[in-house]
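Since every read-out is calculated from the coordinates, none of them should be taken as a lab result. Note that the coordinates shown come from a computational prediction; the quantities given were computed from them, not determined experimentally. Cβ atoms are built from the backbone, for glycine too; each structure is taken alone.
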Structure I
Amino acid sequence: MNPRLSRRHLLGTSAIGATGLLTGLAWRGEVGAGPARSQDATTVTLESWSPIQQTTDKMIAAFSAEHPEITVERTIFNYPDYILDLKTRAASDSLPAIIGLEPGALTQEYRQFLIPLEDLAAAAWGDNWQDNFFPIGIDQALLGNPSGDESFYGLPVLTQTINLWYTLPIFAEAGLEPPTTYDEMKAAADTFNGMGIAPLLHGAADGWQRRDIYMQLAHNLAPGLIYEAEVGDAQFTDAALVEALTWYKRLFDDGIVQAGALGLSAYPNSAALILQGQAAMFPMGAWWQQEAANEDPPELAQGLQGFAPFRFPDISGGTAPEDLLGGIDVMFGITTSAADPEAAFTVLADFISGAGGQALINTFNDLPAVSGLNPESFANDHQEEVWRTFTEEWMPQVKYARQLRDAAVKQALEDALAGVASGEVTPEDGMTSVQAAWTPPA
């Protein structure tokens, strides 16, 4: 392990004080038990884009060892193919029993085909079952429900934060700590540019990564404002949201983001450069931990020994919020096509926090949806400390989502970010185009 690694070095001065776990997993012994049901053999079909096929197969194997009476048949697609297949199956009334969902727009699109899960959850986990989940997951599971509808049409399986990471040996060579202000970030960038290292390696060809950086800037300047704009209580052209776009352009103009960023994808291109030690800092999220779990990972990723997370530096002048953005990575819902909803919920519950959930988390695929579920082993103390930072200090504090609820607004924002970064669009015009894409929520 790098001798410079310490709690301070791992988190920077932006670390959040832990508030304690929600309730732990004392409830895990009951997970998957569910309401009383027949033990006759049954088959539960599942379709999703996440987790990936190899991970899903590990989850199914772990589940099947404890539930031989239930056979799980899975189909895992790439995301675009999954969305197309979902539309086709819904139109022909042939949806599988369990489907993968994103909170908000995707869940609401298929809500008529989904059964409410709160009664099944209470039967399996007790009346206080929501307390076991990270609060942001419960909040986002209800995102977009019609007024007065408090039903859960999906439950989170994985969660995440978005943040920055830094490469430990590069910072050690430069004699630097992770920056906590923009001025520190600019000074560090000057040093790294002089070393021939990308200061903040940004895969700006991908709209999602452009949006992730912008959302952190906007959250820094005006926490919650962009979500008010989404529901019509503010405007996307409000000064703070325009200013966040101006700051995004400064990252390029000040040499913090590497030259040619708009031509570089996040995956696989920037990820490969990061793993080769070509990036001092990079904008990923909690999911970057899975690089350590890949087969024969590069040296920097072995036990995550070369990387540590930190919060986006403050650009607000000292009033930045102390939480990160994040929320649900993927959740599962049970469809009205399920022949045995109780058997389907047994699978869903197990994948959240039972044997299947444990197999999932062992891959470091992302963060669990519930508190207290941890990988069964860590390669070193550093990897465990990073995990604890995410699950015990950061995730319980997440208040706002990294996602936007409206697909048209999201696309307009991603386009505006590309236009502003290239110098073809002003920040004011960029946010005007985002406002023009907005329509009042139903």
Structure II
Amino acid sequence: MVFGTAISGIQAASKDMEVIGNNIANASTTGFKSSRAEFADVYSTGSYGGGRYATGSGVRLSRVQQSFGQGNFSFTNNSLDLGISGSGFFVLSDNGSPIYTRAGSFGVNNDGFIVNSFNQRLQGFTADDTGNISTISSDLSINSANINPKTTTRVTTGLNLFANSQEPAVAWTGGVSPVTDTYNNVTSSTVYDSLGNSHVLSMYFIRADAAAASGDPNASSPAGTKNQWYVAFQIDNQNVPANAGTLNSDNLFRVNFNADGTFVGTEDTSSTALPSNLIPLSMTLTNGANPLNFTIDLSNTTQFGSPFAVQSNVQDGYTTGRLDGLDIDETGLLFGRYTNGQSKAMGQVQLANFADPDGLQNLGDTNWAASSASGQALIGAPGTASLGLIQSGALEDSNVDLTSELVKLIGAQRNFQANAQTIRTADAVTQTIINIR
């Protein structure tokens, strides 16, 4: 009886050292989760129980409990190195079979799929060609094709026109190199045609001449009020043909302000208000691209007593661009970053959680599989429900506390030695009894 009890103790201590040794060995393994051996005592019982005087029969291993506590992050320069801050597991496809891991070291294979070192594919929600995320779960992939150009359809400019500006001394004529005396201020923007070619849009602002409105023969600036400006446009140093109002043959549009300097609206030179205060421009090109057709929005413009200043200048077109990098935000959205300054969503990483993660089946290689004990995977986007957030450019370290494991190893060794001493003691007692006979 004593020998059996002691042997069970030695076996338990050996199992304990195996678990601790495995933790120590994987102290540097990305995404590894430590384990601990849990034991239960053993009692011999009869049909009516062991009774109050029953003695123990040793110890047995009840289970190996895994700890899914958070590990520290090690930051890298690879945007596809992913860590999970909080609960959840990455979902992988291993030849069609779903498996789960906390190890987020990923790359792109020859087919464009995001995979780990075992060529298991990362799962996520796919995106269509316009970057809209769907609810369809599939293998995440990187589309390395160039992004198509987009024609400019709208230019939005916000600026301040100096309220105390003087009217230009010379009448506006435009041309390849407009005379500086014909306008007060100029600002430029880049616009794009259907082929992705860039063109320079120049906006010339001219202070209206109140004296001209009263018939002053010496006035050279267009007639208007003190709260009125004119704007002329050129594309690639060519006057943009007028296309608003039958009398607008001089390529000018009016910009009107209130007495407090705030924007009122735009109109052509026939005093016809432009729809939605958008100035329409059109120009036929000779490079094979479709004609340029876009609108100018100056509704953020003011006329205050401070110097001329451009506060914003935004247009919605762009040239073609090649994939230059990847960005993944904390919700798992995967964006392609292109050389033309654009970005497009390519998918979203999904995470899985379980009713009882401790019930997951350990497959090795820091992978787990669902089991009846863990329950089915609950899949969603990072940051939703109980799922954690994604940390891009970082890997989750092993959660092994090396110092603690070394202390446990000493304790397991002493347990082994103590049980071995029990066997030696029992052997000595047995030998003594034999010698008595």
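Taking -11000 as the value of helix-only ellipticity at 222 nm (-39500 (n - 2.57) for each DSSP H run of 4 or more, over all residues; to 500) derived from one of the structures shown (I, II), identify that structure.
It was calculated from structure I.
Can you tell which of I, II yields 4.0 when distance in nm of label points 7 Å out along Cα→Cβ at positions 259 and 363 is derived from it?
Here the read-out was taken from I.
State the single structure among I, II that was used to calculate FRET efficiency 1/(1 + (r/R0)^6) of positions 75 and 227 (r between Cβ atoms, R0 = 35 Å, to 0.05), giving 0.05.
So the calculation was done on II.
Given a computed value of 145, 45, 38 for Cα extents along the principal axes in Å, which structure among I, II does it belong to?
That value comes from structure II.
Supply the structure label, taken from I, II, corresponding to distance in nm of label points 7 Å out along Cα→Cβ at positions 235 and 275 with the calculated value 4.7.
I
Given that relative contact order in percent (Cα under 8 Å, 6 or more apart), derived from a single structure, equals 24, which label among I, II identifies that structure?
Among I, II, the structure yielding 24 for relative contact order in percent (Cα under 8 Å, 6 or more apart) is II.
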